[in-house]
Structure 1
Amino acid sequence: MQRHSPHSPLLSLAGAVPAEGRDEGVAAHYGDLFREQRALADGSGFVDLSHRGVVAVTGDDRLSWLHLLLTQHVSDLPVGQATEALILSANGHIEHALSLVDDGETVWAHVEPGTQGELIAYLESMKFFYRVEVADRTDEFAVVHLPAGSTAEAPEGTVVRETAYGRDLFLPRAGLDSFAAAHGPAAGVLAYEALRVEGHRPRLGFETDHRTIPHEVGLIGTAVHLQKGCYRGQETVARVQNLGKPPRRLVFLHLDGSEVTLPAHGTPLRLAADGPDGRQLGFVTTAVRHHELGPIALALVKRNVPVDAPLVAGTTAAAQETVVEP
């Protein structure tokens, strides 16, 4: 059962409209979606991601132990270096996605909202004789995202996870209000999601389902280290890497801008030539409105769908760009 994260105090900011579904607990936007997107793209403001789960792993064996469980090479992870990692099922399907950083004493990870309970239960079951402690710190720490190019300074003592897309701060939850007052304007998760889709970055539970393998969504190299072994699901990863034939692939879609509504998650994709009654070849995973590109989406399609074939998402025309090669 998923555990819901606390509702953010920043929902009291002027113009805040609560997000729904998996992003419940933070603001979808603060009254002007495109202004918020442009601010993030320009390196201004911040995004409240305090609904995400926060997991901390301490102990002398934390890195060597996690190295055995994760798809990423973390046994020698340098202090302060950000990385991504997955936990797979025995069949190689993605079960958890972790955004990690080690501060020299603790490995901090933020994960999809509500998934930290199941993740911690799995980690606890694998402790054996290793000197590690695993804790859910969601009630104490909130994730805040500063976009790439931001000159905002993190509060002293804050754990920072820096990537090409910006900095994730593990901020004491009690300091959210004062951080917002000093580092506004706030941008909602819809703006954050629009830039994520533009960057072709998959998200657990959106671009993945119960049978997704890392190759299908482009996570080889970013979250999976091909020269390490000894993790659950490795056999599937190696087999698909050697054969080069994942059953599905992630694509980027430019959607018809004349449509009033966006295709929902799960909307069937078909060849445009076959019309809405044609054979389903995939489905939309995340559709957003982008401040420059208009309506765009990520989607999963069958591997053998021609890369230049015009598609239709429900009744919406869609032109595809390749993210994962067939």
Structure 2
Amino acid sequence: MWRKCLYIWIGLLCAMTAHAKSLSDNAQISLLTCTPGTELYARYGHTAIRVLDAENDIDIAFNYGIFDFNTDHFYWKFVKGETWYELGASPMWWFMREYDETNRPVYEQVLNLTPTQREQVWEALVENYQPQNRKYLYNFVFDNCATRPYLLIAKALGDTIISDYTGNTGTTYRKFIRHYTGALTWSNAGINLLFGSKADQPMTSDERLFLPEELMFFLQQAHLSDGTPLVQEGAIEPFVIAGTPFLTSWPLGFALYVLAVFLISVYDRKRGRWSWWVELVVGIPYILLLIIVTFLTFFSCHPLVGFGWRLLIIPLTHLCARLVYIVR
């Protein structure tokens, strides 16, 4: 809590100091792309905008990813699409402190903007940081820390941003999210159960820019209609996604569950009695899962949550493990 309060206090100082200033002709606007962390909410990376103007003693990082993790039922609200985020402003050294401490590289791309365009981005950021404009209703795929900077830059350019980067255009939301979450993690297993058929729709070139890494590569190969490169300078590298040890993976856990049910079924067959407690242990959590998915399908603001065929895996697998007792 103290860290967030200090962050807000520093941000207020930055905003008050910079509010009356216009940028010099030598100022720079950069896109900052932060590599993934270990927490679930940080596994997709992060995006921010840096405003550097040595003549006016300005070096501020603006990012649309500030939230209160201690909010009651944070993940539940996140899944429902009812999480409020806000724009944060801090000195560049303070912004970098967390990433330096956790050895997470941050890539900077200096944008090739005119003085007028830089001033427009600067004024928009300062205006967005005002208390009445700071908060916004976060949406993981349509309105997040990456989409807001992109739209802000595109608006300042007043031109179509053309990019030679096709990347993973046509890939589904589910595959993209699985790449960053980790295919073998329990988090990915839970996400697959909560996500419905909309998550299997292929993304267009613009839709995939909700991911910081995609936005970074998109801008790196972008140019304006006259052929001018959008990125003036900046060395970037693909994200390194940490692997998941097999001993803690969901496939191993699920296999052990199936094996346990199968062995119980063999034991039930030998003694001629059905262990109903097994169905209760498995059935009650599964029914609760169906209730949650049903509720989210009709009441969640999240566009990807809904019923999907993956919800049938648990009962069908359980039934198969029980066949050794049923078929006699």
Structure 3
Amino acid sequence: MAKIGYIQVIRDCNQNCIICSNPTNEKTLSLKEAKIKIDELKAQGYTGVILTGGEPTLYVQLPALIAYAIKQKISPRIITNGQKIADKKYLQTLHAAGLRHLHLSVFSLQEKVQVKIARYSPSFQNIKKALDNLKEAGDITVDINTAISKYNADHLSKTVAWIVQKYPFIKHFVFNNLDPYMNRVSENPEVVPNFNDFELELHRALEYLEKNNKTFRVERVPLCYLTDFEHVSTETRKIVKEEGRTVCFLDDKGTITQDDWFYKKTDTCQKCSLKKICAGLYAQGGFYKESELYAVFINQRKIIEKIKKD
């Protein structure tokens, strides 16, 4: 099983997303500092590194850092908003450095929604160009990351259907419920969805992906809202597999290794048959309400077995 760490290489961005969890703070790593962090991850047994930000494609030394990671036998990826890789020549530069895997953030197939969230008018058109460039490249694995918000909660299944139909080379999708404690989200609480805002649409999206032989994960969604798909919860998988994650932030948080995947539990959670493998409710009482949770009574052993077989 791959052990993957995260390094923020720059905290600058070419979008201004209303839901951004790591907005601009003008900090950046030198190439020397970034190499040291890769060496530290390797020493801890990590076999992969995700270079992120901000927007990592704004990091001038990104090609050199990708090449260094490969030299050190730690597989590099990036998480990108796709704006710079809409430029085919720039994508070719990353490809030549050795990049073969990236995560592309896509909020919506509806241009007005994508632009509203990104707060950058060319965002949607550049994402389409980026996807076309990636399709042409042919040998770069692309995962789609979608942050769930009030603005896209009602058409998640339509967005994945559009991507699957137009870009069938994409095999993996990740859905992240918002972290309301992080920066711009906490400043714009109206973007935070209730669970019942997206429960049905998320289920439709996961069903569609499963029928089309795609893989997928979901983060920060309690298991009572993942009926039939409990095994794809990021937190539950890490609880079952006893996995950790190291993230190197470019802010006061510094380097954090997370090995505790449990959030808050309610009285309702204590009655639930999945309480030992469910993370519980993130941001309980602040943005997400206890009243939204309900107990389920299904066999957790089957979920555990399914996770261990993956």
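Source structure of the calculated read-out (helix-only ellipticity at 222 nm (-39500 (n - 2.57) for each DSSP H run of 4 or more, over all residues; to 500), -10500) within 1, 2, 3: 3. In terms of distance in nm of label points 7 Å out along Cα→Cβ at positions 96 and 200, the structure with the greatest value among 1, 2, 3 is 3.
Each of structures 1, 2, 3 was scored by percent of Cα pairs over 28 Å apart; the highest score is held by 2.
FYI, it's all coordinate maths here, none of it is from the lab. Predicted, not measured: the structure shown is a model, and the values here were computed from it. Cβ atoms are built from the backbone, for glycine too; each structure is taken alone.
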